[in-house]
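Next up: the structures, one after another.
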Structure 1
Amino acid sequence: MSQRRIATLTEQSQGEVLEIVAGKRQAVSYDVLVRIADGLDNWTQRR
């Protein structure tokens with residue numbers, strides 16, 4: 001899955017996703033973690 005797709009699903013910018021993937025930023029906010037979980041859950045249900 002592309003970083004752009006992850007960004008769309010999680011309502012984040014592609015830059016934020018890139019920084020998280022590269023280990024330069026941590027997703028520690030509860031709201032961000034919920035958006036990531038929801039976005040990826042929605043993606044897996046559509047597969």
Structure 2
Amino acid sequence: MGEGYLKMGMKEKALKAWKKSLEINPAQDDLRKRISKLKNSTFQLP
């Protein structure tokens with residue numbers, strides 16, 4: 001869901017969805033990296 005929000009330019013909603021996903025399953029290292037990149041505004045869509 002976070003990816004969809006990000007593609008629509010809704011960064012805050014993407015972050016919220018990803019953080020919720022981490023609450024459910026904290027063993028998502030790739031997702032932690034995406035959150036970090038998005039917070040630093042270096043995230044680029046493919």
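For distance in nm of label points 7 Å out along Cα→Cβ at positions 4 and 28, which of the structures 1, 2 scores highest?
When distance in nm of label points 7 Å out along Cα→Cβ at positions 4 and 28 is computed for each of 1, 2, structure 1 gives the biggest number.
Taking relative contact order in percent (Cα under 8 Å, 6 or more apart) as the quantity of interest, name the structure among 1, 2 where it is greatest.
Answer by largest value of relative contact order in percent (Cα under 8 Å, 6 or more apart): 1.
Any read-out appearing in this document is the output of simple, stated calculations on the displayed coordinates, not a laboratory observation. If you're wondering where the values come from, they're calculated on a predicted model, not measured in any experiment. Cβ atoms are built from the backbone, for glycine too; each structure is taken alone.
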